[in-house]
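**Student:** The following blocks contain the structures, represented as C-alpha cells.
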Structure I
Amino acid sequence: MPTPPLASYAYIGTLSGYAFIGVHSTAIVLAVRHAVTSRTVSPLLVGAALLGTATMGIAIYFSFVPLPLGPYRAVFWIFITLTALAVGGLLVGLSLRPARWRRIGAGLEQV
C-alpha cells in the first residue's frame with residue numbers, strides 16, 4: 001500500500017487502542033460475572049465496575065461518534081470485523097467442545 005510509515009503506524013496504533021477498549025470492557029463484564037456467580041460481590045467491586053464502565057463508555061463514545069473520517073473509518077471497520085470474527089470463533093468453539101471451555105481456569109480457584 002502506498003502509505004507513509006508514520007501514517008501506517010498511526011492506523012495500527014488506532015486499531016490497538018480500539019482493542020484496548022474492547023479488552024478492558026470485557027474484563028469488567030467478566031469480573032462482575034465471576035463475583036456474582038461466586039457470591040463475592042462487594043461495594044468496592046460494584047463501585048470499580050461502575051467507574052470502569054463509565055470510563056469505557058466515554059472512551060467508546062468519543063472514539064466512534066462521529067464515525068472517523070478517511071482511512072480511520074477503514075480501521076474502525078477492521079476492528080468491528082476482527083471483533084465479530086473473535087466472537088464468532090468463541091461461539092463455534094463453545095458449541096463444538098463445551099466441556100473443554102468449562103474446564104478453563106478450573107485449577108485457578110486454589111490460588
Structure II
Amino acid sequence: MRVHNITKSFPDDERYRTTDQLRRSSSSVPSNIAESYYKRTIKERERILRDIAIGESEETRSGILRASEKDLLDGEVAKELDEGYTQLRKAIFGYIRFLKASVTHELNNS
C-alpha cells in the first residue's frame with residue numbers, strides 16, 4: 001500500500017510507465033505469497049514463492065531505485081523501501097527453508 005500511495009505523487013506522464021509498473025509488481029507480491037499458502041505440495045509453494053513472489057519483489061525494488069534516479073522519489077524514501085524489500089526477500093527465503101525443513105522432519109518421523 002505504501003508503494004501505491006507514494007506513486008500518487010508521480011507526474012501524469014509516468015502513469016502508464018513507472019506508476020503502473022510499480023503498483024502492479026508491488027501488489028503481486030502479497031497475492032503470490034497468499035496463493036502459495038494454499039498449494040498442495042511444498043514444491044508448488046516453493047515455485048510460486050521463489051519464481052514469482054521474489055521476482056515481483058525484485059522488480060518492485062528495481063522500479064523504486066529507478067524512480068529515485070528519475071527524481072520521482074526522494075532518495076531516503078527509496079532507500080527505506082529498498083531495505084524493506086530486501087528484508088521481505090530474506091523472509092520469503094526463510095519461509096522456503098522452513099517449508100523444506102518441515103518436509104524433512106515429517107519424512108524422518110514417518
Structure III
Amino acid sequence: MAELTVQAMTKDASLTPSFDAAAELGDTFINDGKTFIYFKNADTVAARTITIASQVACNQGETHNITVTVPTESEELVGFWSQDRFNDADGELEMTYDDHTDLTIAAIKIT
C-alpha cells in the first residue's frame with residue numbers, strides 16, 4: 001500500500017488539490033477524522049469501487065467496511081471517518097480498489 005500525503009485546506013484559503021494515481025494494492029492516509037478523499041475516475045467504460053476497511057466492530061458488534069462506487073468519467077468526495085473504527089495501529093485508514101486503472105486520489109484535510 002502507498003501512503004497518501006494529506007493536503008491542508010483552511011476556511012480562509014482555496015486549494016487546488018494535487019492528485020496521485022491509485023496504487024495497485026491500495027492506499028492509506030493518516031486519518032484525523034477531518035480528512036476526506038477526492039476520487040476521480042477517468043475510465044470511459046467501467047466504474048471503480050473503493051473499499052474502506054473498518055478495523056473494529058461498530059457499536060452493534062459488526063465490522064462494516066464502507067464501499068464507494070465512482071461512476072465512469074466522474075468524481076466523488078468521500079469522508080469523514082471515525083478514528084476509533086477505521087484507523088489501523090499506525091493511525092491510518094486503509095482503502096483498496098476493484099481496479100486502480102484511471103483512478104486518481106487526493107486526501108484533503110479541513111483545518
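Derivation of every value follows stated rules applied to the coordinates shown; laboratory data play no part. Nothing here was measured: the structure is a model prediction, and the numbers come from that model. Cβ atoms are built from the backbone, for glycine too; each structure is taken alone.
**Student:** Comparing FRET efficiency 1/(1 + (r/R0)^6) of positions 15 and 95 (r between Cβ atoms, R0 = 30 Å, to 0.05) across I, II, III, which structure shows the greatest value?
**Tutor:** With respect to FRET efficiency 1/(1 + (r/R0)^6) of positions 15 and 95 (r between Cβ atoms, R0 = 30 Å, to 0.05), the highest-scoring structure among I, II, III is III.
**Student:** Something else about it: As an exercise: Kirkwood radius over Cα pairs in Å, calculated from one structure in I, II, III, equals 16.8. Which structure is it? Don't skip to the answer; put the middle values down first.
**Tutor:** On the way: I: 16.8; II: 15.0; III: 14.3.
Computed on structure I.
**Student:** Now for a different question. Which structure, out of I, II, III, was helix-only ellipticity at 222 nm (-39500 (n - 2.57) for each DSSP H run of 4 or more, over all residues; to 500) derived from, given a value of -500? Spell out each step's value before the answer.
**Tutor:** Numbers: I: -27500; II: -24000; III: -500.
Working through the options, I get structure III.
**Student:** If relative contact order in percent (Cα under 8 Å, 6 or more apart) is computed to be 44, which of I, II, III is the source? Before the final figure, lay out each step's value.
**Tutor:** On the way: I: 32; II: 23; III: 44.
The structure behind it is III.
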